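Participant: The structures come next, written out as structure tokens.
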Structure I
Amino acid sequence: MNDQDLQRLIRIVEEIRDNQKLQLGFQAEALAMQRAQFALVQTQSDRTERIQDRAEYIQATSAQLVAGARKALAVILPIIIVLIIYLSWLIFR
């Protein structure tokens, strides 16, 4: 190998090194973006979990209200029917 070939080889190796550094920079940027995206997904997942817990609580409360309304209806409806029968008896007597 002569001096010119050696200089050319050094330039090629330096280009490879520079390109590798550039590629490492791009990979670092991509990794930072992936970490940011993962943090966003984690935040959304936590928020979704909180919303789901709240929905379950609201649904349980609603079920309790419906059960109470059914019990009240079971008591009030016969009283109303008896009062309607009594009113009809008073009117048609």
Structure II
Amino acid sequence: MIDSKIDVKYVADLARLELTDSEVNDFTKQLTEILTFVKQLENVDTSGIEPTAHAQPVFNVIRNDISRDGFGSDSALKNAPNSSKNQFKVPRVVD
């Protein structure tokens, strides 16, 4: 089901691309060649192949939700350039 003429100008317009007539002709030729190549896949016998969504099995890889101790204020503020009352002290950005 390959169209004899792919409307490259229309697609370029949607993508807000400005193409010259030469570019339109080149892209039309290239897209036609690509679609002709892909059309060959219709001739492949897939009758014995089970349909899949992924090439490799996909499993849920979520880790267990286990509670653990945090860093603590001292560790978090250890490398802070400036701190006050167990908080990071930063320059004022709003007057």
Structure III
Amino acid sequence: MAHRKAGGTAKNLRDSNPKYLGTKLYAGEKAKPGSVIVRQRGSKILAGKNTGTGKDYTLFALKEGTVAFRDIRKTKFDGTTHRKKVVDVL
């Protein structure tokens, strides 16, 4: 005979590991070759001058310089335009 009442199962006690996404170097900061500037899911921010894109859309510096962000207007195939952020290493 059981001495303890049966406990139910909890479905909301699991959590995923943190992914540490976001901007790692901000505008005006110095970047060395290979240093990560932005970790992101998808191409929310585009790679500009002296900046490369990794297979997981991570933006990194190709040359030494200062990080700078700017906005561009991109035209989609249906003719609509929208703004995108671009990161450069100058």
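Participant: Can you tell which of I, II, III yields 117 when volume of the Cα convex hull per residue in Å³ is derived from it?
Facilitator: I
Participant: Upon calculation of distance in nm of label points 7 Å out along Cα→Cβ at positions 15 and 47 from the atomic coordinates, which of the structures I, II, III produces 3.4?
Facilitator: III
Participant: For distance in nm of label points 7 Å out along Cα→Cβ at positions 7 and 79, which of I, II, III scores largest? Intermediate values should be presented prior to the final figure.
Facilitator: Numbers: I: 10.8; II: 5.7; III: 6.3.
Comparing I, II, III by distance in nm of label points 7 Å out along Cα→Cβ at positions 7 and 79, the maximum is at I.
Participant: Consider the structures I, II, III: one of them gives -37000 for helix-only ellipticity at 222 nm (-39500 (n - 2.57) for each DSSP H run of 4 or more, over all residues; to 500) as calculated from the coordinates. Say which.
Facilitator: Value -37000 for helix-only ellipticity at 222 nm (-39500 (n - 2.57) for each DSSP H run of 4 or more, over all residues; to 500) corresponds to I out of I, II, III.
Read-outs: derived from the displayed coordinates by stated rules, not from any lab. Treat the numbers as computed from the prediction; the structure is a model and nothing was measured. Cβ atoms are built from the backbone, for glycine too; each structure is taken alone.
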